[in-house]
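Some structures are shown below for you to check.
What follows is calculated from the coordinates using simple rules that are stated; it is not laboratory data. It should be emphasised that the depicted structure is a prediction, and the values quoted were computed from it without experimental measurement. Cβ atoms are built from the backbone, for glycine too; each structure is taken alone.
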Structure I
Amino acid sequence: MGRVCRETQEWVEEQIEQPVETFVNQLQETCEEQDCNWWCLCCNKWLCWLVWVVVRVVTWVVVTVGKWVTRIVCEIVNFVLDVIGFIIELILSIPIIGAFIRMVLNWVTEIIWRLVGLVDFLASLAGIRPRKKMYFGVIVPPVTPIASDADIQRQVNAVISFYDTTCNINMIFTGICHTDISPPDSRLTIGCNGDGFRDDFGFLGSYFEFTSATCKFTDSFRRVIGLGAEIIIFIVQDVTPTFNGCSFASTHNWVVIEAQATDQAFVAAHEIGHACWLPHDGDPANLMASITPTTNPTLTNVQIALVRWSKHCVYF
């Protein structure tokens, strides 16, 4: 949640502070260029400078001081919320019981936010698509061999470019976390079928949840409430039976891709699509084709609306 404070501050700096600073500078130029009215001992100039001083002081107090006070209060509040979210996630990482609660919570929040965003979905179908944003990050477990940061960055760049141009979504990358927490399965094999759901209720599902909580602490509260939750991409050794990646839609806030598949640019973008409720598509050129296209993938109008309708995709 702390990133909300930083983004708010950046918005204030761009939309309020900079225009005000421009106005103050223009006022200063006006005062410097103004001719002196000698009949009143240059009263016009010193009045102009007086106004400039007042505006400068008020601007500094209201904008600069107010901005930082708001930022500090915001950071404190969001830190407390993330601590609460982290504690809840520790509970959700408990095998069986925690996994069941986690699955129900994720689906309930998805449905709630889908209902709230129904109007936005209909607007997207009609082609009205204001800029939205979605967060995503990568976690690399301590297993070898594993993908390099350069290979991962190829996936990241493809995700950002594709969803920007296709869906008008600003994909904000939160970074790569190399965790020291060892997985229960030394090869980190994930079943993208019934085995995957079964493993999610055991130690493997606990591992993903606990690692997400520790690696991506500042997103803890959002993952609990669902709205704007970051999609986490785990790099794993193998996805069975014959997949390059896997996602169980709203069951989790994470997806997985095979380390050896990171040289295929759009695997992560494909799995993020699944996380946003997109099923496989029969068109080989579609991003959601069972065999992910290697160049210039597409999405249909309905698919774009579904992605923008996801709880992960927000305006703020």
Structure II
Amino acid sequence: MDPELGKNLVELNMVKNIQVTADGVVSFTLALTIPGCPLKHEMEQDSRKALLALPGVKDVKIEMSAMSDEERRKILPQGMPQLPKLNEFNKITKVIAVMSGKGGVGKSSVTALLACELARQCKKLGILDADITGPSIPKLFGLPPGGLRGSEQGLLPSITSLGIRVVSSNLLVANEDAAVIWRGPLIASAITQFWRDVLWGSLDYLLVDLPPGTSDAALTVMQTLPVDGVVLVSTPQQLAGMVVRKAVSMLKQLKKPVLGVVENMSYYPCAESGVRHEIFGPSHVEELAAAVGTSRWIQLPLDPQVALLGDAGRIEEYQSASLVDILG
């Protein structure tokens, strides 16, 4: 039963894609009214218990998804508040996407550090973690899983100690190690709902941390969200630069401006001699910035403190004041 609507899940058309194997494994998709439904774990447990009580059922596998607006309107009783399109409640001045095209360049770390420095300048910040299947943002800020709450106005984001509002798929799961195994359409739907159904409030900047590549997630963000500009993250290797230029090719087709280029792990500063060691090869940041049509670029050092603080969920203690220059 849906505890709020008082009807069973089958009657509400919330149970989809049922499959039963010969060895007694039942799998199905449970379509929630909203992605962050606070009762989803209770419904999942009740569903699993009911099925395991049936003769011959050995295991139950449940995949979570969310209803479309049209499906939601059909099941909500007349007079019950409809889930609003929260754009009318939110006031977001600028939407900045942080993108690379290549994995492992520190894109999430750059997003987190940029947010922290903007917050220290008394800007109101939000982070939309669009890396649905590989989210890193909650871990960097020490935000526990299950940290999102529902309300009549929409999904309430988690808030860091600096006041940064964060929404991520890792805040919807029971534990941070749980895998989100979704196909492209579900990922695209989740990103759209994070934008539309979250009560962001009044923000100066919403930073969108994109997954690597130029596939569904990146395309959804660029075509669905009002992105004002993109910060590109790369590393000194020519291979990384080549992959980033592929992302730029997509941005040009979609007519999204590149605000600046961040070359992460550009060098290691020796504490004793002061010499910069180019561990990953010579810098190509100026060349890359010129190729993507921007005059703004910055080099970030390879600093073990970033990894240590990030792993401990204390990224807000690290300071990289010059990073905000990338926004102009």
Exercise. Work out which structure the value 3.6 belongs to, where distance in nm of label points 7 Å out along Cα→Cβ at positions 65 and 265 was derived from one of I, II.
Key: II
Practice problem: Figure out for me which of the structures I, II the number -8500 belongs to, where helix-only ellipticity at 222 nm (-39500 (n - 2.57) for each DSSP H run of 4 or more, over all residues; to 500) was derived from the coordinates. | Solution: II
Practice problem: Match the computed value 2.1 of distance in nm of label points 7 Å out along Cα→Cβ at positions 217 and 249 to one of the structures I, II, and report its label. | Solution: II
Practice problem: Give the label, chosen from I, II, of the structure having the highest value of distance in nm of label points 7 Å out along Cα→Cβ at positions 33 and 257. | Solution: I
Quiz item: With distance in nm of label points 7 Å out along Cα→Cβ at positions 49 and 169 computed per structure, which member of I, II shows the largest figure?
Solution: I
Quiz item: For which of the structures I, II does the calculation of Cα extents along the principal axes in Å, for residues 113-296 alone return 54, 43, 33?
Solution: II
Quiz prompt | Comparison of I, II - label where volume of the Cα convex hull per residue in Å³ is highest | solution = I
